[in-house]
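*Asks:* Structures for review follow.
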Structure P
Amino acid sequence: MNLDFSQLGPYIPFLLQGIWITLKFVFVSILIGLILGTLLALCKITRHSILTWFANAYTSIFRGTPLILQLMIIFYAIPQLTGYDIPTFLAAILAFGLNSAAYVSEIIRAGIMAVDKGQVEAAEALGIPYRPMMLNIILPQAVKNILPALMNEFITLTKESAVVSTIGYLDLMRRAQIIGAQLYRNFEPLLVAGLIYWVMVVILTKLGSILERRLRASD
């Protein structure tokens, strides 16, 4: 086997910088997906048919088309249609945040529907308004039920973040490609990048397990 990791030494700091770049983009995308996904989930269970139709149409579009296509449309179409030269970071968080929101909305909707209907009826009988009922009674219980699915979505998002390298965003994957092009050896930097991705996923999985145990213990 013709492997030589010694040449990677000078490039390791450059590669490791990609960890923070990747995590920053992933965390912002997760935040966008979580907020928008929660709003979409509430729209799906509301009695207003227009909001329900919009939320379902949104989910269908973003779940029914490839993520890389959505990224390319945002990165290339916005400058073409508006003349605004969108930064790679903004294009990345918009594409991943909007895409994640579609999946998160279904997860949260399922969690809300799984909460005992008797609690909703009891809250309505006590005269509790819809918004406080959702924020203080229904959603906290739904989160405990859907946390594993949410963590799985966030882990998937972390792995799929490598797609942003296609638009030149200097994430971990893109930096590994640059190193490979300079060394004319692609396997070694890609292998190291894969190891770093795996470590990040393992850490996120452990953190999710700890958070889940604490939520279960608080019952």
Structure Q
Amino acid sequence: MKPIRLFTPILIKVSFVVSILWCIKSVEVLFNVDLGFLGVVPRELTGLVGILTAPLIHGSYSHLFSNTLPLLLLSTGLWYGYPKSRIRVLTVVWLISGIGVWLFARGATHIGASGLTHGLFFFLLVVSMFRRDKRSVVLMMIAFFMYGSMVLTIFPREPHISFEYHFFGALAGIVSACLWHNRDPKMQEKQYRWEQVEEDDPIIGDQWRE
């Protein structure tokens, strides 16, 4: 029950943050405002602001919806499983994915939170390989079961999808896992009675060991 009690308030907080993205898109639609200028425009000075703002902007409601569920699940997994490194991971993924797009991506306006989702997914995937404790493995299995296809979307597929954001987000997640996989303490393993070393039998002594 304790993990559930910890998981639920984290999910509520993450849901509140993700709802801000829906508010931004709703304002854009209701007031007929185009916030595309807040995206990352590679190798242009005006596009530098997008490094900070592009993950907040989406091209359509369907674009936003496709990022909402992964953000909810993966962010909750990060916040629950890695309380000491989560801010660092999120910051590095946010900045490195945007910087990578600005430096190396195609000439277009790149927007959306998919760089974040890929960064969080690859962090959960790679950090579990380093740690190999029950919590990290469970979080990785959940993430991989739901969004394992992200392994393929870091490569070019459709012209209108910014695979560069996916790629550099994934790269930032891997780097974060390599840097901070030991920052969070592992869960204390529960020892069951049958695992404990039994004392010698009072009648036969330690003959049973032979």
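Every number here is computed from the coordinates shown, using simple stated rules; none is lab data. Keep in mind it's a predicted model, so treat the numbers as computed, not measured. Cβ atoms are built from the backbone, for glycine too; each structure is taken alone.
*Asks:* From P, Q, which structure was helix-only ellipticity at 222 nm (-39500 (n - 2.57) for each DSSP H run of 4 or more, over all residues; to 500) = -20000 calculated on?
*Replies:* On the way: P: -25000; Q: -20000.
This value belongs to structure Q.
*Asks:* A further question follows. Which one of P, Q has mean count of other Cβ atoms within 10 Å over residues 73-80, as calculated from the coordinates, equal to 23.0? List each step's numbers first, then the result.
*Replies:* Values: P: 14.8; Q: 23.0.
Derived from Q, not from the others.
*Asks:* Which structure, out of P, Q, was semi-axes √(5λ) of the Cα gyration tensor in Å calculated from, if the result is 43, 18, 13? Before the final figure, lay out each step's value.
*Replies:* Working: P: 39, 22, 12; Q: 43, 18, 13.
Comparing all candidates, it corresponds to Q.
*Asks:* In terms of relative contact order in percent (Cα under 8 Å, 6 or more apart), which of structures P, Q is highest? Don't skip to the answer; put the middle values down first.
*Replies:* Values: P: 27; Q: 22.
Of structures P, Q, the maximum of relative contact order in percent (Cα under 8 Å, 6 or more apart) occurs in P.
*Asks:* Match the computed value 1.00 of FRET efficiency 1/(1 + (r/R0)^6) of positions 97 and 113 (r between Cβ atoms, R0 = 25 Å, to 0.05) to one of the structures P, Q, and report its label. The partial results should precede the final answer.
*Replies:* Working: P: 0.55; Q: 1.00.
The structure behind it is Q.
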